[in-house]
Structure P
Amino acid sequence: MSWRNPRARRALIIELFRQLTALDFRALYSSPGWRTYLAPHATLLSLTDSGLRGQVQAALARGGQDHLARIARAWRLMAGLLGFRLRAESGVTFETLAALVNAAMQGLVMTALTLPGTAAHSVTARPFDAPVSAEWSLPALGLGAIATALSGQAIERSE
């Protein structure tokens with residue numbers, strides 16, 4: 001594969017969406033620590049004491065911002081390495097993309113905890129102009145859809 005070939009780079013990033021998202025989902029879904037992290041998020045609105053709710057929300061926001069910053073840095077690095085960019089017309093930043101993919105992943109993990117079939121469900125498909133059909137998990141389809149809607153291939157650079 002030639003890194004100068006835009007189609008080869010696109011095929012690689014699509015395959016990364018497919019495989020890394022599925023791995024990330026399985027790790028989060030099976031992690032007791034991640035479930036503990038999700039619990040206060042899920043119960044925040046049910047806290048009747050507004051003072052306590054404000055404290056919990058502030059603590060979650062602090063940890064959440066750090067987490068989103070790490071996700072944004074990873075996407076920025078991957079985009080730079082593979083010659084992708086965010087679509088200017090989308091108006092999003094890597095921080096916005098991080099917030100969207102993180103929310104989708106958290107929602108899928110929470111859904112799968114109550115509907116376990118969500119974790120196991122996959123389809124054979126060729127989404128996002130993938131070069132070949134493969135098994136796609138629901139998280140890979142969802143996060144791939146968000147990422148491909150907001151990004152595109154950078155103009156080929158002469159090197």
Structure Q
Amino acid sequence: MLREEISDLSAVALYTSPLGRARTTAEIVRARLDLAPERVIVEECLAEHDYGEWQGLTNEQVDALYPGLRAERERDKWNYVVPGGESYAMLEQRLLSWTALRSDATTAIAVVHDMVSRVVRGVYLALDPARTLALDHPHSRIYKLSSGRISALDAPAHFL
């Protein structure tokens with residue numbers, strides 16, 4: 001799909017989160033596009049939203065260990081700072097400088113996580129927090145950001 005979308009692979013920069021699954025996916029993309037290994041740029045700021053002490057816990061476990069905090073978070077999900085982690089507002093600040101450096105004049109592929117994808121798209125479209133949080137991110141979808149618009153490319157069923 002990316003080969004069909006990108007006319008000049010020589011100008012592509014491939015950015016990835018430092019986390020394992022994203023780096024593995026970026027390596028698959030790099031190999032499929034025949035890009036040199038040095039074209040993969042690991043960006044710390046592209047790491048997934050930091051769930052701090054809640055990382056890896058189910059909602060039931062969070063409720064047992066942190067009574068009432070999930071309900072408190074729901075009242076202001078954008079600004080709530082997860083214990084030992086970050087808020088979505090903090091994630092947005094982390095991503096603002098990265099998104100500002102990208103432009104429609106260059107082709108950048110970013111292999112990122114669910115909330116990072118939502119926030120990058122929200123920043124790109126200047127969405128308010130509620131609309132940003134409402135964005136979805138199916139794992140089988142590529143988002144193309146170009147000329148102030150976002151289009152979605154869905155993987156064919158045989159790839160799923």
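Here are the numbers for this structure:
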{"item": "Winner on distance in nm of label points 7 Å out along Cα→Cβ at positions 122 and 146 once structures P, Q are ranked, highest first", "result": "Q"}
{"item": "For 23 (relative contact order in percent (Cα under 8 Å, 6 or more apart), calculated) the corresponding structure among P, Q", "result": "Q"}
{"item": "Origin of the derived value -23000 (helix-only ellipticity at 222 nm (-39500 (n - 2.57) for each DSSP H run of 4 or more, over all residues; to 500); candidates P, Q)", "result": "P"}
{"item": "Value 15.4, calculated as mean count of other Cβ atoms within 10 Å over residues 26-33, assigned to which of P, Q", "result": "Q"}
{"item": "Of the structures P, Q, the one that 37 was derived from, the read-out being percent of Cα pairs over 19 Å apart, for residues 58-113 alone", "result": "P"}
{"item": "If Rg and Dmax of the Cα atoms in Å, for residues 50-89 alone is computed and equals 15.6, 47, the structure in P, Q", "result": "P"}
{"item": "P(r) over Cα pairs in 5 Å bins from 0, in percent, for residues 18-105 alone from the coordinates reads 2, 12, 17, 22, 18, 13, 10, 5, 2, 0; which among P, Q", "result": "P"}
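Throughout, read-outs are computed from the coordinates displayed, never taken from laboratory work. Keep in mind that what you see is a predicted model, and the values were worked out from it rather than measured. Cβ atoms are built from the backbone, for glycine too; each structure is taken alone.
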